[in-house]
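The next part holds the structures, each set out as structure tokens.
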Structure 1
Amino acid sequence: MSELSNSIILIGGGGHAKVLIELIKERGDYQIAGILDPKLEVGEQVKGVPVLGTDSELSRLQEQGVQNVAIAVGSVKSNLLRATLFEQCQELELNIPTLIHHRAIVSAEVVLSAGVQIMAGAIIQTDTTIGAGAVINTGAQVDHDCQIGNHAFLAPGVVLSGGVTVGDHSFVGTGAVVIQGVNIGEKAVIAAGAVVIQDVEDGALVKGVPAK
């Protein structure tokens, strides 16, 4: 394995990992050293990247010179696993870089925390803040003055109008639309295709048009 300081390990080898592999290879900022995933066999490959074992291998890989890691586990409603893995990597003092697809549009006035992932076609407008480990997925649109919490997950095609707040660990499903000024609480779930026109409480699940 390479001991270059720009090598990176992906934790997770599913569909989200495939998207990140292409993003990382196209940008060229990091060399992907391998994937850690308990559901895959050692030696198996995902888009040409070898599976090295489970996340229990992180300490050994770190000793060999790996300094960077990406949380490549996707999300369906719950973001707990992503957050847990993120915290484990922080405890090991590994770097969790922000990853932005070169075909995303991100205002220079956006504040990005550690480990944010922004996929192809996403648009993020001025004076928005995105918390640690959050994912802005393919084609999502985040307008001005939004606040996206830690480990929040915006699925493909989500549209947030100006001044929307998405709480920590919340999940906004594919194609959901949130009108301006709405506050989505922590650990809330917005179903795919929902149209949110009023605030959503912590831990709530809302769906439909308008979302209830």
Structure 2
Amino acid sequence: MTSTPPAGLRERKKARTKAAIREHAMRLFQEQGYAATTVDQIAAAADVSPSTFFRYFPTKEDVVLTDDYDPLMVAALRAQPAGLSPIEAIRRSVRELFGQLPDAQWEQERRRQQLIASVPELRMRIQQQYADSITLLAEVVAERAGRPGDDFASRVVAGAVIGAALAATRDGRTMADGATYFEDFDRALALLQAGLPVGPPEV
């Protein structure tokens, strides 16, 4: 008789396979270029079949663009106290999610963001991801406020937050610059929370 692995074991094995595919893909992209790297090469390096690759990533682009941050952000936001304002709840969630990331994870993100910035088709696809992130964040903001999922005000809040994330990127910096980016993003959220007070520069 054969037994089915427990759900927790299955999920861990799937997570390891997904991480291995992504790791080998990024290595090959760095060594021989994104355009020159094929799905078959990535699958072979990760010791999986091409069909297994496509079970985890629908396209080659997705192996770069897919990350685990959105569901973690949603979970962190849902866990915040109900009485917090939307921006304060989001600030706390961002701190919890990104404030303690190890250096190795920031380095992985740096490589990923550099690749996205250098490949036109990835830059185009990331724009759609921003729109998807706004929709997802808006739904959770509305949920916390007891509003409908398509609430306009909640979508505006979510759009402002994603805009703040983009505005925190300066001089080619991305989220991968770790603490520096994280601090700037928090400052941007603080400005939103304060109602964007913009006046003449201090002398």
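Descriptive notes on the structure:
- Here mean count of other Cβ atoms within 10 Å over residues 34-41 is compared for structures 1, 2. The highest value is that of 1.
- Among 1, 2, structure where log10 I(q)/I(0) by the Debye sum over Cα atoms at q = 0.12 Å⁻¹ as derived comes to -0.73: 2
- Read-out distance in nm of label points 7 Å out along Cα→Cβ at positions 138 and 162, computed value 3.1, structure in 1, 2: 1
- When helix-only ellipticity at 222 nm (-39500 (n - 2.57) for each DSSP H run of 4 or more, over all residues; to 500) is computed for each of 1, 2, the one that comes out at -4500 is 1.
- When mean count of other Cβ atoms within 10 Å over residues 10-17 is calculated for each of structures 1, 2, structure 1 gives the greatest result.
- Comparing mean count of other Cβ atoms within 10 Å over residues 114-121 across structures 1, 2, the highest value is found for 1.
- Ranking 1, 2 by Kirkwood radius over Cα pairs in Å, for residues 42-89 alone, the structure that comes out highest: 2
- Source structure of the calculated read-out (relative contact order in percent (Cα under 8 Å, 6 or more apart), 17) within 1, 2: 2.
- Among 1, 2, structure where FRET efficiency 1/(1 + (r/R0)^6) of positions 106 and 154 (r between Cβ atoms, R0 = 30 Å, to 0.05) as derived comes to 0.50: 2
Taken together, the values in this text are just the output of simple stated rules run on the coordinates, not laboratory data. Because the structure is a prediction, the values reported are computed rather than measured. Cβ atoms are built from the backbone, for glycine too; each structure is taken alone.
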